Structure I
């Protein structure tokens, strides 16, 4: 199977100033081609480190894709490192890219400077794929078998994310023309409510019985639960699908309703599908989650079909004045209580006219806790015409992680209520 490595160049990534999103997009594109990504790494802005790092990746992979370090400023040194790596002795101007440089800068009302023109200059050892979205070209270096013990190709892409993504179609086409493509098949199921360690124990015998060419991965996330991904590399796609589906039947029998989706999904999207399919609506009353539930719902295209709105009732006065929570409830039980979230859930459902609602109130931290109501406590209410249920949970984490967990558990409880009542 053809293998690949993805390398990002730049100190800004290593110091955490910039988040590398290019690698994940490139990896997905390679995966869809049947190319197995074996490694992702970041390399700082040092000439020798770049050369040695890329040499190492080319020795162990058929394809290396590099992003970054191709700008017009002096700290962008990737091109010079690639010239040395490929044995280039001189540069040439790629006229196609130079034309794009003039067009882009002219359209912005900018002068074309020498440093802009220099971006169209490339080592004479490379092929060029014009970058239609920016001034730095896509460079392709092909290495013969005698260099690394196998034929290898290095693609150098700009680091600007929309330019790197824009290059992927051209890169993919070039890979198809030069490498054999085999199928990779992944099947993903989404679970919630069972910790990764507990899942592993539950699935121990099932996982041990899997065929040797299948691999199960556990991918936990505070907002989505644990994603289980079963993969096969190589073989015919139709056969892979049938084999994986047969194994998945056993997995679903073990986990039951802990599985909320049999595709790479999120709770808010799963809830939205159930509501839209049944012509039902939902609303939210949030305190400790601060609007995150609402944000997740509205992040889904088409959510206006089923999501009516929310009240972010952070202050008690909003709980009482807008949602109609009786003041004596808060005085007697506190804002963080099952009694309060019951009233919040019913209040927002009454205000919006929704079929379902969810409410949260908790203590995210780091302060504000007590012996009876510790940091990490959340109370959740889910409501419909068939009744309101409340829950009390305690988590341990920093403020952001607690808020994420409060949100995800509220969505999961809402998901279960909708699923049970609509029999979907």
Structure II
């Protein structure tokens, strides 16, 4: 099976100023065409570091992809390092990229400076995949391994990936990689591992299982088969899944790479149901997640961010006596918020959160605690969750837990996609 190395170049990555998203995007595309990523490394904008990394990775992998260090500034030395590594004996202007530079800058009303023109200057011996979204071309060097150099700007790098995948297909005989993703929510990774251990322990040696946790989506169970025909691999994996589903039960919310907001959205849309939200401790995070789904306007009516007690009382109609008796972070207040949102916004379902993300607050002994409620004409259900992370992570988990309770409530009421 072909193996690849991904090298991201830039001091900004090493000091944490910029988060590397390119490697993940590149890896997904490579995996989709049957190339296994052997390594991902980030290195400094230093010619020696670049050369050393290129020499090492090209000796270990069939394909090396670099990203970054190709901008129109004097401190970008990646192109010089690539030329030295490839043994190029000169430079030439690539006419296709030069034309794109003039088109892009002209469309923005900008002058084309020499520093821009020099973006189309590439080492002799390299091939070019024209970058239609930026000024730095994708350079391809053929040798013992294939070397692809991408710009570092994420949307430019991602846009070039289909062309790179096509080029790899043209020059290599590819094996197959089959991945099957299952989405699980509401169970800790350690508990999940124990729960499905009888199933996992009996997997064939060539079928691999990975646990990929996220605060917003839960745990992605990725089942992988390498080097086998996709149809055959899918048939074998599918035959193993019923026993796994029996163990997972209600924790399983999707049999594909999915999100809780996507799942609940499809259920609501399929059944012509509407949704409202009342948020306190999540501060609008639930509404944000819901509205990231295209077409969410078909079912999501709106949200009340009732952060202050006065808004809970005056807008949502939460009785002052309920807050005084039980406290803001309580099952009773969560239920009243959900019922109030459903009434005020006229929705079929409403979801509400009240809690303390931390640190501090009027009920500091409840830090990391959230009460969630889902209200409908069938009644109101509440659920308590306790987490122990930082404020941002707690808010994400609160919102995801709310969407999961909504998902389970919809399914319990007999609704499906």
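Derivation of every value follows stated rules applied to the coordinates shown; laboratory data play no part. All of these numbers come straight from a predicted model, not from anything done at the bench. Cβ atoms are built from the backbone, for glycine too; each structure is taken alone.
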Discussion item. I have 4.1 for distance in nm of label points 7 Å out along Cα→Cβ at positions 177 and 265, calculated from one of the structures I, II. Which structure is it?
Written reply: I
Worksheet item: Can you say which of I, II returns 1.27 when Cα Rg over 2.2 N^0.38 Å, for residues 49-200 alone is computed?
Response: I
